[in-house]
Structure I
Amino acid sequence: MKYAIVIPDGAADEPQESLGGKTPLEAANTPAMDAIAETGMVGDANHVPDDLPAGSAVANMSLLGYDPAVAFTGRAPIEAAAQGIVLGESDWAIRCNLVTIQDQVMCDFTAGHISTSESSSLLQTLSEQRLEDEIRWISGVSYRNLLVCRGESRAWPFDSDTRTTPPHDLTDLKVINHYPRGAGSDLLNKWMRESVSLFHNHPINKQRIANGNKPATNVWLWGQGRRPHLQLFADKFQRQGVMITAVDLLRGLAELIGWRNVHVPGATGYTDTDYSAKGRAAIDTLQSTDLVCVHIEAPDEASHEGDLAKKIEAIEAIDQKIVAPLYDFLRVTKDFRILICPDHPTPVRTKTHSHGRVPFTMAGSGIPSDEIIAYNEISAESSNVHLSSGHTLMERFIC
């Protein structure tokens, strides 16, 4: 049996007045996803418990079959795993965005999609200042970076009551009431303030401004947590998996559950990603493994920008260049299952992640067909399959 999972991150949305009351998934031309719905089944699932943040870390953990109410410890530790960073029991990892804040407004949570080399240079400046001996600024991809607080020689004051806000939840909003608060927040706010002065006249920012680009005004710290403990996927589901993604969060989840990560040249984690390359990589990977998971960040990024047209374009590209060739390949093998499911809704209207159900469709060997012939949020509402605990979806898919 071959298994394929496609995660169009943030594709779920709400009806749009400009689309005549249709959602982006309804309005998009998705013949491959609709074919899977017609031959298989459609339903919806809630991947984010109400008491946990409506983010990709919680949602994707659930989608991959792990109960986030039990296993989730924070986003940053998952991304640390993607970089091969081993956290000790007393260590903390904290997500570190480079952002553009002007007049206390989050103008851009990506600092204009700053390049990795520019980001690395700014973080190097922080490292050279030795703000604390036990902290390490870790460069990631573009604006996505990490801060690791080692606990061998000191006890950090952070705990479950430490509250931080994802910067992508604050797009175009005042940030004054959203700085870290609770246990250890004085340290987080101190480091954020110090980055402002260090970045203000930095050569990287001077050059970015001269080129008409947004400067990285400071770091924004959030998503803190300690090392999670997840059962290996092969032990839990008796299948070995491979992850195809351009995002450290999904790479980290893969590492933690024992999956191999496949790097795809041209995969960017943005709307300019090479969709076709991801589709080809998925097919190539299935030649030698049980299960492949293809994660595409593009719909989520378009939603964060409030760009409805770009979101529909991303959904259609996923259908045409990933789902269609993958489904064609699987049907030739005959003994297969395929699952399409976003992690969480990301409404274009709010430009941020939200709690709520997302539609899924699956087809293949042993999966009964219902009477639903299209894949979208509205058709999923008419299904009799509504999973309040989204992590049980994987049990239905692999059985």
Structure II
Amino acid sequence: MIKKVAILANGGDVSGFNAVIRAIVKTAEHNGVECYGFIDGYRGMLKNEFVKLTSGNSASGILHKGGSIIGSSTNANVFKYPVEENGQTVYKDLSQVCIDNVRNDGFDCIFTLGGDSTQKSARDFAVRGLNVIGVPKTIDNDVACTEITFGYNTAVSVASEALDRLHSTAETHHRIMVLEVMGRYAGWIALESGISGGADVILIPEIPYDIEKAADAIRKRAEMGKKFSIVVVAEGAYPKGGKVSVANERSGGEGVINEQLGGAGQIVAKQLQELTGLTTRCTVLGYMQRGGTPTAFDRVLSTKYGAKAMELALEGKFNVLTVIKNGKLDYVPLEEVVGDNKEIGAVQGGTSQSNVRYVTMDNDLMKTARNIGISFGD
């Protein structure tokens, strides 16, 4: 029987982090289990920095709050962690330090709240003997084996509202309004918000676009007397024969994503203005998609995920990811989630080995979008 568990939140922040934490804590308390939280994700696990979480104090009143009360980290790969030696940065596998900390602290299970990279590290810790249960988080909605991740619905809602506001400006001034949204490898946010917000063109990473085809769709609207258009561009969208737009390179270490995407929307806006002659403006939604109050949907989904994760721990079902399968709560082995990405310490997503959940052409959202005439530049 488990008596003491810890939670860590890792990767970019999303709305719903706190709702998951709250659900785990409350379910734990109802079953006589103590709950703690590592500060700042895997980095807190490495430094052994944690706080006690209770529904009567630290985890109280957090259901509606964005962010994470225990922080998060976006570049803490403890299997290849940067260490200064003799004035130089070297990368070392410090995972054993984390394992020793967990065991010395007496934690019977670690809950890992995160996306593809977070769950890859969770799987690696499971291989090395820790009891781990993952909860799928990312606004990109691209974690394998689950139908939806927490944080995604809120991001789509924010993007949809932005499109509503851009729509009125586009119509008033006879412009093309381009909205760049997040979506490094998968275009779920662009696709769903584009449908919701009445977009005329949606460009996603799964479909390398021909800008002439996108421009043609806008010209046809102009011929019908519609002198404005709405275009949604995922940050990872790229033209046929081209590459993704990289804004910056960071030094986050080995085995993590160091390319910071940016500029896809601006490139598309410039080209569409040249090709159509219509004034075009680009808005980059950026971190607005991540922060703030979670939607009612995400609050409920996060609560379901958290309660299910604690339920699995009480049943002794470890080294799994909580998922939504066929509309119902379920779980799958972490080995299945990481796919062919089996090398210990290799956490970067989006590689040929990674098991990313992409938009497929037979998905109902894709079929709906095409049925109502949305162009994907193909």
Structure III
Amino acid sequence: MSDGGGFTSMAGAKAEGQAPEIGIGILGYAFMGKAHSNAFKKIPYMMYPPAAIPRLVGIAGRNADSVNEAARRYGYERAYTDWREMVDNPDVQVFDNGGPNDAHAEPCIVAAQAGKHVFCEKPLARTAEEAKTMLDAVEKAGVKHMVAYNYRFVPAIAQARQLIQSGALGRIFHFRGVYLQEWIIDPNFPKIWRLDKAQAGSGALGDLGSHVIDLARFLIGEPKKVMGMTQTFVKQRPLGDGSGATGTVDVDDAFVSLLEFENGALGTIEASRFCQGRKNHQIIEINGEKGSIKFNLERMNELEVFWADDKPETTQGFRNVLVSEPYHPYWSNWWPQGHMIGWEHTFVHEFDHFFRAIVGNTAVDPIGATFVDGYRNAVICDAIVESAQGGRMVDIRYDA
């Protein structure tokens, strides 16, 4: 049975004891292509019973040899070197954009206009203006849309949100977040697309900082003012084409920012790709009147928690809580307590949430990040750059 939108009807699926298939067309076969494909494979038997069974219809990329190899490796039915042909395939119901930042807007807009539900890697766009065109397109088309802020789907982060939403921390005073890596410190590291403003839009700000900005909004609420500073430490890099020529790096290597939230909380956000010894170091700390929470992405199954009403004679300082019990978010689908899950599982939770919203016609937000969230994130990123250039506090203003 079909509902007219390409899905087996839920009534028929229940009668037959099977979930409907949902056709996936993905743009990009590298880092995110691998992560997303891994999630599609796991969903049917781990997020059980699944809302939908991903059917890997097509994968697109510019290099024919590489994309054909990716199709064989991950199990896609067809490889494309033109994403437009993939979008035209009627069996593709979800367009998954895992391409570089400069390949986000046009493919997502075209896919939405073709009636495909759209999932896009972060940051949604290179600028807020570009993000707004994408948001307008998906809203006009009436399709489901989601941005890949996958750290919302870490069980410990979901647990932290539940605690904050319940009022357990009381009034929130502070949010501080850092995201630090080291991988471009070497001045001989080539000028890849992530170091080119025309392709990436920004550097550490969009690549790493946007994740922390999203978590700040997800956990604390909207910021209303921001001040920022940016720095590019290595301004010329080899092009990496064998010519010996260099190119100018026109994005930030690092940034720091101060935020004031609408609820009165103060925040700091910092990201850098110039931190020796830091591989994927993301730390979030939230301080409230009744307690504090600290999260470390490199120890993602744990939360450090302090409660102000703990008796000092029995508990002193922060306690380490292992977020792996069956009653913690998402854990009923995984292993017995204490048997850890990893970074890749955030994508499993994320896509399962998206598919359930599609099949059940439910809202993607507030748990999932929609294109509204992607647009607002871009507004904040642009405001940080504006502040850094002008040396002043900037008000956050959204058009959506």
*Output the label of whichever structure in I, II, III has the greatest value of distance in nm of label points 7 Å out along Cα→Cβ at positions 149 and 277.*
II
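Work out which structure the value 23 belongs to, where relative contact order in percent (Cα under 8 Å, 6 or more apart) was derived from one of I, II, III. Could you put the intermediate results ahead of the total?
Numbers: I: 33; II: 23; III: 18.
Structure II accounts for this read-out.
Just so you know, all these numbers are worked out from the coordinates, no wet-lab data involved. All figures in this text were calculated on a predicted structure; none of them were measured in a lab. Cβ atoms are built from the backbone, for glycine too; each structure is taken alone.
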